[in-house]
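In what follows, structures are represented as structure tokens.
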Structure I
């Protein structure tokens with residue numbers, strides 16, 4: 001459905017990204033989609049396609065510069081090699097700015113590692129009009145909640161091993177103290193509960209697709225985006 005395009009970061013460097021356009025065309029609202037630690041794979045392209053079908057221009061920055069993997073150890077290695085500040089402040093911000101060229105409003109969403117980067121983008125990408133976090137957050141000392149101006153929706157898993165739910169309470173308090181407009185939901189599920197490729201994911205028992213939670217989370221996401229971007 002989509003295609004690979006090039007866009008510029010604020011510092012002028014070029015980045016590739018997967019771009020999917022809705023039937024409404026290039027004036028529709030935009031969504032930047034941030035990958036899981038696996039890279040720019042078919043599953044995350046599918047999320048962009050899903051958003052395009054729902055009426056949003058979707059752009060997935062290629063944060064790993066062409067690399068993708070199905071191996072958890074390699075994914076961890078790729079993620080550890082990523083400069084998170086640069087990814088949020090340059091790759092993601094550039095993608096938001098690119099979409100803003102034609103779209104009046106643009107949101108950011110991301111999953112797992114991308115969820116953590118969505119939190120950082122809410123802080124460091126002033127052009128973003130909405131943020132949807134899926135089961136991820138960065139080290140909380142990097143979250144200057146006072147800088148978050150866009151409304152935020154968060155989906156978190158109660159049985160999340162990589163991103164323990166206790167820290168979500170801390171993030172929530174930070175947001176509340178800074179008077180961020182936010183709404184967090186907790187699901188009786190494991191990490192990556194909205195990733196359909198983790199169905200029966202025996203190789204990675206910490207992550208498990210949970211279709212009911214995923215459906216509710218997507219429904220909430222679509223309502224939130226319609227309210228804040230359309």
Structure II
């Protein structure tokens with residue numbers, strides 16, 4: 001499978017959001033990535049269901065919704081109704097992870113688990129076969145524009161081994177500090193989906209930047 005690109009709307013221009021959505025629609029990107037933060041699980045607040053509903057209204061590609069919130073199981077149905085196609089929840093925020101993943105799937109969404117930089121891959125051993133996506137944070141979650149954590153390459157390789165060992169089709173997604181320079185190395189290590197925020201929306205030519213991230 002060719003790797004996928006998911007521009008992160010956290011870095012978009014919210015005063016001109018429709019234009020940025022249409023730019024992604026017209027680009028080589030595959031998904032929209034939307035970060036939902038509650039100010040408690042992470043030290044920042046972003047946006048919630050009303051913004052996701054607006055994005056869904058104009059988007060022609062799947063919405064990849066990343067919940068950086070406490071007790072995400074409370075809102076699974078709400079995010080489905082808002083337009084999420086893929087819903088990822090943090091291992092660190094989910095007491096009953098298996099149940100939550102099953103509920104996401106029962107609401108006709110792809111289900112994923114997110115790991116913070118300090119969380120080891122082996123916590124997924126008993127649930128990897130149930131996951132459509134594992135999102136590895138390559139920065140500490142909560143803010144855009146952070147420096148990429150180099151240990152991410154090792155974690156990708158370990159996760160790839162776990163997926164292959166269990167004969168799964170789980171996708172490996174990487175979020176944080178993704179650039180044109182490190183994208184090839186991430187894919188070589190085993191990443192399937194690259195989330196890029198500032199790299200895309202801070203570019204003078206975002207469509208060209210997405211093309212470069214997609215084709216190397």
Structure III
């Protein structure tokens with residue numbers, strides 16, 4: 001059987017691509033990357049043919065095509081149940097799905113104010129008032145999960161929730177967002193996670209002239 005294909009964009013800027021890529025690595029699916037520059041009109045036209053939402057990531061596996069990040073998570077969980085992408089216990093599994101969905105559909109001010117840029121580092125960055133409640137809500141989510149499930153990942157072992165929140169860890173590092181020691185330790189855990197290290201290596205290798213993406217955060 002041919003390898004699956006994951007269509008992604010910039011590793012430095014595309015948080016949704018990072019989420020989909022981490023999910024594929026967690027599942028253990030054998031996949032190849034297809035890098036799309038959606039600032040290129042020809043590539044954008046190609047992506048439109050692949051995915052009506054003009055969004056990446058997009059997973060193609062045989063005749064199956066999935067282009068929403070949570071849909072990719074559910075699809076991979078269905079075909080690779082042994083990967084344990086969600087917690088085994090029902091309450092924890094429901095909690096994991098809830099915060100993953102919250103990340104998927106919310107935090108719009110945070111996305112706008114703190115776009116993902118893995119290469120960048122700011123010693124000080126003033127977060128505008130509209131994004132501060134988003135930052136505080138994420139602190140609350142992480143604190144509750146780490147206290148409730150023991151860490152070092154949000155539900156003990158890596159789950160879909162960690163893939164969903166991994167780009168936030170990069171944003172907090174990029175923009176010097178202040179965190180208490182337990183939350184800093186969680187970001188350290190994400191940065192030390194092998195799939196995340198592989199992604200960061202690719203991000204750092206990207207040419208600097210790649211244009212920051214505007215269609216996804």
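Rule-based calculations on the coordinates, nothing more; no lab input. This is a predicted model, so every value here is computed, not measured. Cβ atoms are built from the backbone, for glycine too; each structure is taken alone.
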Relative contact order in percent (Cα under 8 Å, 6 or more apart) gets 22 when computed on, of labels I, II, III, structure II
Structures I, II, III compared on mean count of other Cβ atoms within 10 Å over residues 29-36: the greatest is I
One of I, II, III was used to calculate distance in nm of label points 7 Å out along Cα→Cβ at positions 117 and 149, yielding 2.3; that structure is I
For structures I, II, III, calculate volume of the Cα convex hull per residue in Å³, for residues 21-124 alone and state which one comes out highest.
III
